[in-house]
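Right after this note come the structures.
Bear in mind that the values in this text are calculations on the coordinates, not laboratory data. Keep in mind that this is a model prediction, so the values were computed, not measured. Cβ atoms are built from the backbone, for glycine too; each structure is taken alone.
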Structure I
Amino acid sequence: MRKSRAGFSLAELLAVLAICGVIVGVGVPMVLSYYQNAQNTTGAQQIRALLNQARQLAIDQKDFVCVQVPTPIQMAFYLNSTCTGPRWVSSITDAVGNIALPPGLTVSASASPVFDYLGRALPAMTYTVTNTATGSSLTVSVATSGRVTIP
């Protein structure tokens, strides 16, 4: 009489390994794509938060606040309508008033918006946030009402 052995056959193990390989082969590119898109979204959300902070600063100070992009990796606030003179300095800036943006992202602006004491912005404009690794980009829009959105 022959005894049966418990366990899996070689064919069953190979089939499981093949299925696992297909899942990993499809899953890894999807995760990498998601991660890069999440970086873009996070960068655009940070730009939106900084613009909203400038708007709130203008309302609190009852004055103009100009937002400028001096380099593709920095932003700066000025407490005037001309983006000249000393930069606004706080805990989120370095000693000279530059606000560092997230690594791996660059920002370009179509103009330098100026927020007034009512929170309105002139001119209406768009920031483009670009992932340097992939070249993909998102936009952040500032309306004349002062509303900041990521369309």
Structure II
Amino acid sequence: MIKKLLLLALIATALFSSEIKLNDKLRVFVLPDQFGTYHTVDRHTKTIIVSFEKDTGKDVNTFLASKNPNYLKEHSAVFIANISEMPALITRMFAMPKLKKYKHTILLINNEDDDRFSAKEEKITIYKLENSVVKKIYYISSAKDIDKAL
């Protein structure tokens, strides 16, 4: 029952979302992680890290794998990988087993209609929040810059 409610909330969030802009108040939303567990992104979140491409995602995962598994939690941050453009078969057979090897949490967007996060080619998007309000949006080329962002 809870999974159905969370899935319904996820679908509703995706259907009614629009690109998040500077000074927008972020609505609470839920996304599944690489294990299928749903996580809520709420007012406690201070930083959102988003990747849209295989290479930027790999860069972020390599960086986070070198840190304490609680690194994101300790920094009130979440990492979201938009895998919506990946073919379902590739996602199921190759990507998900690889993602499950990571000790850090990776929230997943698997709905190509979910366009709330801004993307720039070959960049990692960082959202800085204060009381759920987007105060900064910037794009970094390397995950090495995440430490500075947090």
Structure III
Amino acid sequence: MKRTNLKRLGGHQSGLSMIEVLIAILISVIGLFSVMKMQLTAVSNTHSAYLRSQAAVASNAMVDQLRANSSAALNGDYDLTLAATPPTEGGLEVTELAQWRTNIATTLPSGVGSVACVSATQICSLVVQWDDSRGLSGGTTQQFTLAVRLQ
């Protein structure tokens, strides 16, 4: 096997040039920034999913209360809009609505909830609304809606 001498061919290279090193660093930095952006997106989406699950838990808790006191619910005693404050006088429904609203306000940022029951169809619609400004879905206000038939 014949060895070729680089000096004899007219070229000599020992190590990397500065440009090659800079290009390698640039490619590594771009890769690291991409991984950081992907991690940030994952954390933000996880937080949004957590808030949505908390809204579902709060809605299901109120559905249990509506089913336990269905005659009052279908009578309109539980009806409450998003902008309204819970009533202060009344029966069991007043306490349950106040506790539900307090629970939503403590678990969700700027969280509010509404209940609307229609006695003719026996369907109650619950809406839980909160601020999801940390999420990536574009809007800051998110809503979870649940409709249930009381029997």
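Once distance in nm of label points 7 Å out along Cα→Cβ at positions 32 and 128 is calculated for all of I, II, III, which comes out largest? All intermediate terms of the calculation are to be shown ahead of the outcome.
On the way: I: 2.5; II: 3.4; III: 4.1.
Answer by largest value of distance in nm of label points 7 Å out along Cα→Cβ at positions 32 and 128: III.
Could you tell me which structure in I, II, III was used to calculate distance in nm of label points 7 Å out along Cα→Cβ at positions 40 and 96 as 4.5? Spell out each step's value before the answer.
On the way: I: 3.2; II: 2.6; III: 4.5.
This value belongs to structure III.
Assign the value 2, 9, 19, 24, 23, 16, 6, 1, 0, calculated as P(r) over Cα pairs in 5 Å bins from 0, in percent, to the correct structure from I, II, III. All intermediate terms of the calculation are to be shown ahead of the outcome.
Details: I: 2, 9, 15, 17, 13, 9, 6, 4, 4, 4, 3, 3, 3, 3, 2, 1, 1, 1, 0, 0; II: 2, 9, 19, 24, 23, 16, 6, 1, 0; III: 2, 8, 14, 13, 11, 8, 6, 5, 4, 4, 3, 3, 3, 3, 3, 3, 2, 2, 2, 1, 0.
Only one of I, II, III returns 2, 9, 19, 24, 23, 16, 6, 1, 0 for P(r) over Cα pairs in 5 Å bins from 0, in percent, namely II.
As an exercise: helix-only ellipticity at 222 nm (-39500 (n - 2.57) for each DSSP H run of 4 or more, over all residues; to 500), calculated from one structure in I, II, III, equals -17000. Which structure is it? Don't skip to the end; give the middle numbers.
Numbers: I: -13000; II: -6500; III: -17000.
The value was obtained from structure III.
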